[in-house]
Structures are given as structure tokens and as C-alpha cells.
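What follows are several structures.
No value in this document is a laboratory result; all are computed from the given coordinates. As the structure is a prediction and not an experimental result, all values here were calculated from the model. Cβ atoms are built from the backbone, for glycine too; each structure is taken alone.
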Structure P
Amino acid sequence: MQKRRKEALEKKRKLAEQQKKQAAAMQKKEAAKRKAAEKRNRREEKYTLTEEEREIREQMKKEEREFRARKRARRTKVFFGRFVIFLAMFVSLFVICVGLFYANLVQYEHSARQNFTYIVGGTRSTVAYEKMQRNGNLYVNMTPIVNLCEMAVTGDTQELRFITRDAKEHVQFIVGSTQVFINGVEKRLTCAPYMDGEDLYVPYDFFQSYVSGISVLYDQEKQTVTAQKTLVEGETDQFEALRFIIRSDAPLVGLDEYNEFGNTQPIDFLSDLSLYEEYMNPADRDDYLILVNNEYPLPQAYNPYTIEITDIRRDGRPLQYLCPIAERAAHAMIMELQANGFTDVNILLGYRSYAKQNNLYESTVKDYMTTMTEEQARVTASSIVQAAGCNPQQAGLSMIMHNLEDTSTAFSREAAYAWLEKNCWKFGFIIRYPADKAEETRMAFQPYFFTFVGRYHAMRIMEGGLSMEAYIKELEEKDYFKGQTYAEFRETLINS
């Protein structure tokens, strides 16, 4: 008990001592504060400024602030000035670099287009690109060739006549016209010749199609045209005489070589159609020379492989189909039509089966029989709708294409038709039923009906102003099919 009291007293004592120490510390702290305050008061009293001194000090502080503000403003102005100078130098440098790049690019392109190399008889010259290439057609200057072949030239700037050295052959060009007279035979060129000063430029294909004794070759990659005399076979210094293939005083004879006319060269387009060249100008050029008419019908079982047409008019009509090569060539033709501003032309009909054609033909006959006998109705119907098996659409290489509401010969009055009539051969197509060939085709004029035969044959059909029937007959007379009749050749094609 006493121990507890003793501990309690000890605690009270310690607590009292602690409180005493805290009170002493507080007094000491208060004394220090009073002392500091007294010291500060004495210092303030000692350094009290007069009103004048305070104004001077405020003025000095104001001037110091203004000086610092001017200094900051000057630094900011210098910074922005340097930034503007840097920006101007950067923009100037950028513009100079872009200008140099563009100038180099233009110079390279200009140089590439200017430096068209023309080699005639080993003599090399540089010809402006625009003289050799016009509207997608390649031209050849006749002047150096005249000198090389020692031809005589007569006429004026509108009509020029070139006569071979032995005076046995001649060709007459009409400047600005596709009409040409070869040994007195009228033909059509792929494009019109033109004059440049005293030089006559003629289409490259003229030499490929109508001239022998001189070879004219075009290297598209190097932009080079090379013309040279043709050596006599087996000789090293004797050249063939210059001759024009078309002759008015001799019958057509068999071709000495299967490839006498040579392949058609690629053509420049507004669109990039390089991926379609193999379709428009196929290597197997004769595989699409399938004539279909009353004389050469297709069997009911003939059903070619076809694919969906991508450029069909989307107005609720069912899907249409063509053979792949014809469909791709047709797509290229649509692209180029659009590039030339004809955006409303589409394909309406493609492949048509034997059964569908038969239904259409019989329905047309029935319509005419309301006012005619059956025989009369069939004759009349056959002039506008082929009998089953006689429609080229069954081969998968023909299509109907126009920009009208309904299929009509009024399409021939459209600007789009004028463009197609002039250019469809470049894509491998022909107008199957021309206006002036009804007697040969046995069909009325159909400006909207196009058939694919490949560029090689299309160019010769169109430039010759021929129907497909007349062209096939001409090839057969020239023994183009190597001892076969066309019927035999065609039979092999459709059976394969």
C-alpha cells in the first residue's frame, strides 16, 4: 500500500517538474519575442525614411521594372525576328529543293519525250516526240526513207505521190485523210498522214501492212524507230526491190509466210491500259476469228467458258457474261471511253445461249406472222434477229453496248459511237454489222453490236472498210489458213 502511494507521489512530482519546465520555456520564448520586437522597433526607428526618400526609392523600383520589361520585350523581338528569318530560310530552301526536283523531273521527261531516235539506213537522228507520236498513233517520216530507197516524189503539200526507182510501184497519200492509193488501189490508213515543213509523216502500220523491201521496226522501250533495206535471202550486199504489197494488176496470191503482216504494236491511251494489252492484242491472234452467220452457224451444244461482265448497265437486268479475253478487252475500252468523256456508255447484253436465241427468233417470227405468211415473216425476222446458232453472241465474243434508253440505230448519231467507230479496233473489237455491208452480213445496220477478233484482225477489218465476211473470204483467197479452208480452220477452233 505504501509502495503504491510512494509511486503516485513520485508521478505527481515528476509531472509538476515537467509543467514547471514547460512554463519556464514558454516564459523564455515570450521574452525572446519581446526582445526581438523591441530590436525590430529600434531598427525601424533608426532607419525611418522621409517622404522624399520613399518617393525616390519607388521611382527607382519603377525604373528597374520598366528596364526589365524592355529587356524582356527586346529579347522576345529578337527571338521572333530570328524565328521569322529561320522560317523564311527554311521555306526558301524547301521551295528551291522542290523546284530543282520538279525541274529535273520535267527536264528528264521532256528529254525522254524529245529524244525519239530515228535510224534510217544506219544514219541516226533525233526527232521530237510530238512528231512521232500523235493521238496514240506512231508516225514515220518519209523523207529519209525516200532518200534511202531513191524514190521519186511528185505532188504538192496536200497530195504526195511516191514512185519507186524502177517506176513500177507508187503510193499516193492525201494529207489529213486516211484515204491512200496503193498502186491505184484505194485503201484506208489507221490514221491520217500530216505535213511538218517539207516532211510527210505517215502511220507506222502502213509499212507493216503494205510495204516490202524495207523493214521499219519500233522499239517502244528505247523509243527508237529503225528503217533499213531488206537483204535478199542468202546475200550480204544485195537488197530487195521496194514493193507495195497491194497491186491492182495482179490477182491475190498465197502468203509466203504466216506472219507476213507482223504483229500490231502497243498503242498509247489516256488511261493506263498496260495490264490489258495481252487481252486487246492476244498472242494467239487467230483463236478469236470465229465467224458466225447463216453460212457458219454454231451447234446447239456450243457453250463457251464465260465470266461475269463488270461494266454492265445496272438497271435491273440480269447478269451478263463474255469470254474472259473479250470481257477484259471490253473493260479496257470502257475505261478509255470514260477517260475521253463518254461516261454513260455501258454494256447491255453479252453471251446468249442457243435456247434463248431460238426463243427470241421464234417470238419475232410470230409477231410478223400477224401481217405476213410464215415464210415472209422468217425472211423479215432474219434481217434483224438471227436464227438460233447464227448469232455471234453464242460464241461469247460479241456484245451490245450503247448509251440510249433502248437499243436503236439512233446510237449512230451519238458522239460516243463516232469515237467507237474510229477506235474500237484498238481494243480488238469491230462493228459486226456496218451500215454499208448489209448485203454481205445479211443483217441490218447495228451500230451497237461489237465483236471481238483481237487487234491484229480488227485493225485490218476496220482500215480496209470490210465486213467480217469479206475479210474471211480475203484471207481464204490468200491461203492464210495454210492449205485449209476457213470452214476447216473454224471447225478446229470451235471443237477445241
Structure Q
Amino acid sequence: MSDTAKRFLKVGIMVALGLLIWFSPAPEGLDPLAWQYFSAYAVAIVGILLRPFPAPVVMLSVVGVYGVIMGPKDLLVGYSSTTTWQVFTAFMISVAFASTGLGKRIAYGLIGIFGKTSLGLGYSLAFTDLTLALAVPSTTARAGGVVFPIFNNVAKTLGSSVEDGTSHKLASYLALTSYHINLVTASIFLTGMAPNSQIAAFAKDILGVDMDWMTWAKMGIVPGLILVLIIPILLYKLFTPEIRKVDNYKELSRSGLNEMGPMSTREKCLAVFFAMAVLSWATTGITGFNAAAIAIMFLSLCLIFGCMGWNEVRQSKGAWDTLMWYGAIIGLSSQLSGAGFFTWFAELLQTHFNFSMFNPVVLLLILVVGGLLVRYMFASSSVFTTSMMPVMYTIGLVGGAPIMPLAFLCAACNGYGAMLTNYSGACGPVLFGYGHVKMKDWWTLGAVSAVCATLVYFLIGLPYWKLIGMW
């Protein structure tokens, strides 16, 4: 079958599904309008899974077709959402870190502090990613575009490359550490990963809780930082690289910084704006400022003071792609919520399944383990978010799970669950593509780190959240 035939077969499946739901009678107790919105949402999710076209084309097509039938105003509401614009501007800000070289400077500075051993290089990498996660929501841009290329070059300078013939190379260890840490830091901050904002929207629509930047950080910081400290040494013990001591780490740091030259005015401005943005996000509960407005102001200051140019904004394909499909899916999910779909779905589950028979913590564990097992079927954290997060939240809600732990555990599972394979997150194919790690090792060590993360969130996260009054 030709590629064109496959594409039209996928489109045919989407059309058939949409027509089937649209012309079926709405289930008892559900508003017919909600059923129509569900038809659009189901077609969108299947379209993103099958990918007959890129995700933005799929979503624009769904909005266009259903907009003609139902009217476009309600379906376009996602493009006016502050959540959508916060994600879009945060993607743009990541361009400034690459353009100015500030991310690279942070990495070389940390190598000079921690890089005496290969384990120290792992921690240098981890702390670099953690710093960038405060404002760079693209896991691919963070690890694949800034962090790992630097540390891969360091490994190559030390004589560790794909061609060196060893199975436990320094480059292999750093590739695994970069991927796993990247997915841990993705869940520490609201700005750590693009789907986090969509998860926060689901939490508000389904669970009735406001997961703003500071609330997210308060819940994520302790278990997240513990994992940042554990993961590098865990991988080091299980996958010890052949190079363990780095005698010339100071020289590597100096060489990298000297090559960059003195800190430029653009870097200094970006560092100041970055600190201002993080402080502003952290104090929104006090100041009342909107997080999306802060992100837009951050971006505008970067443009005004030359940290990046407008041409770079126009050429940021990832940001524009995200704006197109993300705004559409946010609009559809908000209409589903407004029409009472999630409330009806919760009542339906409550009628047919007795989730309340489980202890609340056991139910949380079932949801997280189930979410991890299902991740093998998903090649995108965003698709997992749009398809599974409403289901997980609804099951937890009807089963009586504590709301805030439910909200955050499912979100964290979405992040670190991508460790399991080399395709579960967008950054996986990039780092796996370097060829440093065999697939067997990638999957095995990914499972170990995912189990470790689950244990930390349950054994440390839950008591910590109880201590700070989050349940």
C-alpha cells in the first residue's frame, strides 16, 4: 500500500469515527451538545495517534470541519486561553537560551565545579537541565538541543565515542542520564514540559483544583530534587562507564568558556530577565500577576533588549506547531468540560465500578502503575496527556483518591513514564539516535529509573505533601 493510500485510510478511519459518534444518540444523562463535542475530541485524538498529517494540520482540520457545522467561536476559545499562550511564549524563551549561549555557559561552569569524575559530569548535566527546566518547556530543546550536545562533546574529547568499541561508554552513561533527568525535571515545574499546562487545565476542569506555577513547584520540588540526586548515581552503579576520573575537567571547563568569550550583554540581560520571571512566577499568589502575562513580558523584554530577534521567533517551528494544535485541543477539552461531559463520565464510572473499595493510596498506585504500563503504547507525552489524563483523573475522583496527590502523581507519571522506551517522549529518538546505548539497555534501565521514581513519589512525596497540607 502506498503512502498516499495509507494516509487516506487513516483519514477514512477518522471520518468514520466522527460520523458514528455524531449520528449515534447521546447516552442517557448526557447533553447532546456534549456528545457532539466528544465526537470532535475523539476524532482529534485518533488523528493525533494515526498522524495522517502533522498534528497542527489534523487539529486545524477538525476545528474547520466541526466549526462549519457547530460554529467556530466555541471551538476557537483555546487560542485565547492563557494556558496556550504561556506554553507558546515559554517555547520562544527557549530559543533565547540557545541564541545567547547562556545555557551552554551554565553547563561549562558546572563542569568546572562537579566534573572531576564521570559521576560528577552526570551531576553537572543534571543541574544544568534542572536550571533550564525553570523556563524551557521543550524537553527536546532542553536535553537534545542544549544539554546533551555539550556533554557528548566532552565525552568525545575524553575519548568516548560510538566507535570506541566499549559497551559502557562515558557517552552512553551521559546519554541515559540526560534522558532520565530531563524527564524528572519535566515534572518539577509547571514550565518543565509543554503538556504540564494542559494537565493543569484538566485538573481545574475535572478535579476543581488550581495547579498554578507555585503550587506545582511546592509539590514537585522535594521528590523531584531527590530524584535528581539519585538518578545519576543509580545509573552510574548499574551502568558504570569505562572512564571514571576526569583529570582535565578544569581545562575542559575553561576551554569551553574561553571559546565562548566574556559573558555578553545579551546573556546578562537574559540572566536578569530569567531570574525576574522565576521570581514573578513563584510569587503570583502574593502579587496576583498572571503567569502567562509574565511569560509574554519575559519574551517581549528578550526581543526589546536583543536576547533574540523576531526572525528567530518566526523560525521557531516547534512553538508555532504547538500553538496550532495545542490551542485547538484546549478549546475542545474546555467545551467538553463546560457541557458537563466529565461530570457525566465520572457518574457513569461510579455507577458501574466500585473504585471506592480500594484504599486511597492503593488506588493512586494502581493509577500510576497502570499509566506506566499503558505508556508502551504511546509515542508522545502530549498524546498520553490528551487521551489518558482525563480518564485517570476521573477514576481517581470517583474512587475517592486525595485530590492534590492525584493531580500531581498522574502529572509526574506522564513525565517520567517516558523513560520506559526510546520513543515515549519527543526527546527519546533524538538522544537514542546518537547510537551510544543499545535498545535493551535503554529499555531495562528506563524501567529501573521509572520504578525508582514511583517509589520516591509514594514513599517521600506523599508524606511530604501531607506535611505541607496538600492532602
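If you line up P, Q by distance in nm of label points 7 Å out along Cα→Cβ at positions 280 and 392, the top spot, with the largest value, goes to Q.
When helix-only ellipticity at 222 nm (-39500 (n - 2.57) for each DSSP H run of 4 or more, over all residues; to 500) is computed across structures P, Q, the figure -14000 traces back to P. Name the one structure among P, Q that Kirkwood radius over Cα pairs in Å of 30.3 was derived from. Matching structure: P. Matching task: 10 is the computed value of relative contact order in percent (Cα under 8 Å, 6 or more apart). Pick the structure from P, Q. Of the structures listed, the value fits P.
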